[in-house]
Structure P
Amino acid sequence: MKKLSTGLLALITLVSVHSSVKAQTADEVIDKYVAALGGKEKLASLKSVKMVGNLSVQGTDVGITITAVNGIGARTDISVPGMGEGFQIMNAKKGWSFMPFQGQTEPTEVSADMVKSSQSQLDIQGVLFNYKEKGSTVELAGKEAVNGADAYKLKLTSKDGKVSTIFIDSKTFYKVKSISKTATQQGEMDMETTYTDFKKTDDGFMFPYSQTNNRGTIMFTSVETNKPVDEKIFTAE
C-alpha cells in the first residue's frame, strides 16, 4: 500500500509539473506573439504602413486604402463605383469624415468620443507591443476556439479604461481575432474582427491580408511598410 501511495504521489507530482510547464502567462503569450511577428526590434522599426484592398458590400466592390504613421495619424480612403470617393481621418487630437455617398457635402469633424476610441488605429505596431509602457494591463482569460483552432484569450485594458479582447492562435501566435467597443457617428458599437491569410511584406513584416468585421471582409492586395508619407494627409483643416 505504501509503495502504491508513493507511486500515486509521484504520478500526481509528475502531472502537476507537466501542467505547470504547459501553463502560459499573459506575458509569455505576448512574447511569443511578438516573436511570431519578427521580434521586438523588427516591430519597433515599423513606422508607416499603406494597405490597399477591396471590401465587398452587397455585391459591390468598394476600394479601400489605409495609410497610417505610427503615433501620428491614420487615414482610410474609400472609392465606391458610380458614387464617388470619401475618407476618414484620425490623428492624436481630431478626426474628420467625408462620405458623399452618405449625403455629406464637405468634411465633417467627428466627435471627441470617436477620436478617443479610434486611437488604436495610430498604433500600427499593435496594442500588445510594449503594452506596459503604454499604460495598459493585460490578463490571460483562458482559451477559446477561433476558426476551428485554439486561441489564447487576452483581456487588455488601456490606460483610459477601454477594454478589448484579443485572441492569439496557440500554434502560430498570430492575432486571429479582436473584440472591442468603438464609437461611430451612430453611437457606440461592438466591433469584432477576425484576421486570416497572413503574409510577409517585402521588408519582412507580417500582416493579415484578410480582415472580416461587422461590415464585411476586406481583402488586401498590397501592403507597403516604412515608405515616406506626407503627414498633411492626416488633417482636413
Structure Q
Amino acid sequence: MMGVPGWAQVDLEYQPRSRNANGSWREGVKPKPVAGPSVELISVLADFQEPASSDHFPQSVKLKFFLEDPHAVYVTVRELDYQTYYWLDKVQPAEPWSPGFQNTFSWPSQPVLQQLTPKVDLYDLGVLVRLDAESPSSLERVAPALLFHQDAPSVVTGYFFTFKTGEDARLFATIRQESTGQEMDSQTFRRKRAGRPFTIHWEAKEADPGPYILTLSGFSLSTNQTLSQEIHFYHQPAVNP
C-alpha cells in the first residue's frame, strides 16, 4: 500500500472491531494466505447487485440470509479474487441468528473498505455463510447471502457459487433437489486455471423452495487426482415470506 501513512496501515490491519448497533467482528487486511485446499469454496451469493456509485464506496455494507432451522453461523467476507487481502469474519451479531430471512449484518465501510489500495468495489466481495462448522470441508452446509448497501430485493431468483482450485482442473457441476434427487442444472468446465476464481451461476426462478445440493467433481489435469466437493443449501425465494 504505497503512499499510505503508517498509522493508517496499522488501522487497516485485521483486528477486532465493534459497534453497539451492529455487534462485533474482525476485519482488515490479512497477510497473503498459503495455498488452500484442492477445491476451495470462496462465496455463495444470491444473484442480486444493487446499483452503487462508481465514484465512492457505499457508506455501509449489508448482508442478509435465510435459515430454515437454528444453526451455528460462521460468516466470512473476502475478495472474490485477492487484490488487497481484505478479510472479515468472527461476526457476533447484535441480535442472535434465528430461523427466517431476518438475519442481517451491516458494517461501516469507512474504517477499512474505503481505504484499500487498489480500490475495491462492493461486488468485488464475496460472502460465505457456513452452517455448523467454521472450517473448510469437502461437504459444506451454507446459507446463500444477499450482499447490498441499502435495500435488499423481495425475491431471490438465482445464485452465484464461486470456487478456486489448487491445480489446473477439469470439472463437472450438478445441482439437484435434495428431496427428489431431480437434476436442476449441470455445467462442464474443461479447464479451470489453478488459483483463479470461477463462478457457477444457477438460475432458480422455476425452482421450488427447499434444500438443494451442488456437487462439483473432476480431476487435476497434471496429476489426475480426483477433486470433489458437495454444497448443501436452502433455496428460499421470498425474502420477506
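A value of 23 for relative contact order in percent (Cα under 8 Å, 6 or more apart), calculated from one of P, Q, originates in structure Q. The value 18.0, 58 for Rg and Dmax of the Cα atoms in Å was derived from one model only; which of P, Q is it? Checking each candidate, the match is Q. Looking across P, Q, the calculation of P(r) over Cα pairs in 10 Å bins from 0, in percent, for residues 138-225 alone that yields 14, 43, 30, 12, 1 traces back to Q. Suppose helix-only ellipticity at 222 nm (-39500 (n - 2.57) for each DSSP H run of 4 or more, over all residues; to 500) works out to -5500; of P, Q, which structure was it derived from? Computing helix-only ellipticity at 222 nm (-39500 (n - 2.57) for each DSSP H run of 4 or more, over all residues; to 500) on every structure in P, Q gives -5500 only for P. If mean count of other Cβ atoms within 10 Å over residues 26-33 is calculated from each of P, Q, which structure is the one that comes out at 17.9? Derived from P, not from the others.
Every read-out reported here was derived from the displayed coordinates using simple, explicitly stated rules and does not represent laboratory data. Since we're looking at a predicted model, the values are computed, not measured. Cβ atoms are built from the backbone, for glycine too; each structure is taken alone.
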